[in-house]
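Next up, some structures in structure tokens.
Since every read-out is calculated from the coordinates, none of them should be taken as a lab result. Remember, it's a predicted structure, so these values are computed and weren't measured experimentally. Cβ atoms are built from the backbone, for glycine too; each structure is taken alone.
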Structure P
Amino acid sequence: MTTRFVHTRFDRAFVNGTRFKHRVFGRVTVEVRTLATLKLPSGRMVLGDPFEMPFGMQSRELAVRAPIGAFPVDVAIAHPGQDARVACARVRFSNRPAVRWDVAYFADSEARLPTYVVDSGTGCFVDRLACNAVTPGMSGTWVAAFDHSQRTWGWLDAKLSDANIVMFSTGAGDGQFLSFWGYDAKNELAELVTDFETLMEDTSSHVELTLPLVKGALKRREFDTHQLTVTATSPASVAVGGEGLVKLTLSDGARVLEQRGGDETVYSWKAPARGTTLSVEVLNGGRACDVE
């Protein structure tokens, strides 16, 4: 079974002044900015949270190779009222418009879902070769540079040897985000876009589970609807399999760890105080906002 992943109207999100209709925020106007030029010496693109992901040999790169060269990085800034959030970020390989979008899968075959996890409210684009130039002390420099950014969003173009890493805020903050390859009418790569879902309307399902869990299959209508299997493997861990995207959060704010392997993803956490709840959000039920 193939999952169909819904995404923002990229064809309109990167048009200055486009106005979207959001069920919660009302009218949302888009502003497009070019942040930097990304150098891709190998075309092996790596995406992720620059403050959390491992660099070097463990960097997760995309399965499809991008063109080699230097390309502009744009962001679509959504303005719901006086607020401003990064709705999408893209690398533009040509000036030809994309007419078809494919999910950007990672090269590692063990990854069940084609998302990257953000815990610092920041995502990035970087070439695989440039990852080897990252040192542990760089993250502190990056944080200091972000302190001079905009009130509700920011970005940074940081030099790495003969290449660079371009970072940007991720919508409303943390989460799991999909990226898409855009192909032009000649079936050639035109762009790569990461969608931070700011211009999506949430139709997700939520299930609240009281902790500690009892080992065994967790049967809920919401899981069945999205072809998900959720099994408590211990009082403080669950294995999720099947189709669909999920996000797990604890009511006490503690971190949920994620380990992908085969057809399942195992989520675990430290044993919390009794009465803490685990929220399971099924994410692939959203819809793109309409254009006015």
Structure Q
Amino acid sequence: AVKVVRAVPKYRHAAKMEVSILQNLKGDHRCVKMLRSFDYRGHICLVFELLGPNLYEILRANAFKPFSVTEIRALSYQVLEALCHAHAKGVVHTDVKPENVLFQEQLHKRRTSPILSKGGRLLAPPDSQVKLVDFGSAVYQQSRHASVVSTRHYRAPEIILKLGWSFPCDVWSIGCILYEMFTGEVLFGLLDEADHLAMIQKVLEPVPPHLVETALANGMDPALFGTDNRLLWPGTDTQDAAVKSVRKAKPLAEVVNDGALLDLMQKMLALDPARRITAGDALRHPFFSQEHQQA
């Protein structure tokens, strides 16, 4: 697979950063392997190992039916391995999402799913081997950061609140992916910042007051919060569809019925990034322990 970056100065600079990061990661620990890079008439070309469909494509082929807990465990462990390796190298991916988790096999087969009560059929993952790809938005933690990163549905609250971001934003994104694999639905599908925060509060917990205070000090729109630091929502311009979506949403604990998976997701989706579990600690969570797998 070849990625061609156009001969535009800002794109070339970003591509050179991507090449540097990929060379540092060396294709180890579930990170995609870059075979080589070269310059062709000013265009920077990156050559990657050939991989199969991405996680979103498998979800879509399954008509967005949920994965089994066993599949979720196998897939999420590997993505965490990739993140743990990247973070140890000082790299923040910033765009972890189903489209950037690729299966290593090209083909997939049908199987009868134990999830479907009516004996429906799902497209099973071809095997349980995946890799994390697309480091085009990745940065070194110590380098200058853009204020807004990540695809909206997988964007951590510290980014929305303009608090600055680092490694924990990647872990939040994995928490969102876990929910998507477990339910077949996007956890936070709203596009407006206020609606997004309202959905986060409905599913998880209120935004901690100290985060609100810091956000306001950093230039967050003061109209979003009251004097008691509570989110003022819905507003006069909030769309009816957004209100309906938030009101229909259920707390995470009412949706996820596997205790160890729920605990892991709650730790990944802690609103305060300082309290959020790290990728390394997540790998040691009981959800992945041999005892839990045998239970």
Structure R
Amino acid sequence: MFMDYYGVLGIPSDAAPRDIKSAFRKKAKHLHPDLSGSPERVKTKVEESPGDSMRLLLEAYSVLSDPRKRREYDRGRLRIVNSAPGAEFDYRVWLKERLDEPEYVAKLIFYDLLHGLEDEALQLYDRNRSRDQGRLERFFERPEAMDAEFCIAEEYARRGRYVDAYQVMVKLIRMEQKSSGFGYFYEVVLGRFRKLVLDELSRVLEPDAFLELLVEACSLRCSAETDAQFLRKTADLHLKLGHLHEATDALARAAALKPRLPGLKAMQSKLAQYTGS
């Protein structure tokens, strides 16, 4: 049985993290008037002596207050439910018979992503990604379409197709900046984007190509944290290539965004050894 955690807390499905905390605290206090303090303190007290209602409340809060757990839960709510057990209708076969129409291609990609058929979803997406008429957002709500394409990016990365993953992520970040679709999950998306650029693409691209990519990544202006990390990496790469002026400039820009960025002082000291400043 699929539990409605949003209903348990009495909040809409697009509730902000602060609203989730507030709802949890109010519900917990209603069940146990002696409970007080921050949501974390209330949670600790609930864990010590949970009844059935409290246990369900705690379970709902545990899932919805964690961006990754919440995303998986939200995806579960979107799963396409087939006909009753034993019914002959096969929705996937029905979709495959209609792949000459972009709408059903998009719906099959979405279906396969939700049902563990990632390879099949990628094959379809590869064939249609450059076609404007095949854009997922034409046939789904914006948040659903963006979540599906984020899954595509993750699957590309799992298969070592880092450049493909990067291209999808850049598209999604630009979409988010134009009109929010990820909502509470955006910080997780940016964290995955940082890992893709700084850890994965840095291993497979030649220095010049990686520098060009870093310039583009910085131009997205994702967040101060993200941009500062990209600039620090840019400075490090320029320094290794002997480009002292460019390294100095990138490091100064990183420091302006995040003065306490980890590793910044060490790199400034290293750069000073080369420049004599």
- Task: Figure out for me which of the structures P, Q, R the number 1.8 belongs to, where distance in nm of label points 7 Å out along Cα→Cβ at positions 157 and 245 was derived from the coordinates.
- Result: Q
- Item | Comparison of P, Q, R by relative contact order in percent (Cα under 8 Å, 6 or more apart) - largest value held by | P
- Task: Output the label of whichever structure in P, Q, R has the greatest value of FRET efficiency 1/(1 + (r/R0)^6) of positions 69 and 229 (r between Cβ atoms, R0 = 35 Å, to 0.05).
- Result: R
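Of the structures P, Q, R, report the one carrying the highest value of FRET efficiency 1/(1 + (r/R0)^6) of positions 181 and 253 (r between Cβ atoms, R0 = 35 Å, to 0.05).
Working: P: 0.50; Q: 1.00; R: 0.75.
Across P, Q, R, FRET efficiency 1/(1 + (r/R0)^6) of positions 181 and 253 (r between Cβ atoms, R0 = 35 Å, to 0.05) peaks for Q.
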- Item | Structure (P, Q, R) behind the derived value -1500 of helix-only ellipticity at 222 nm (-39500 (n - 2.57) for each DSSP H run of 4 or more, over all residues; to 500) | P
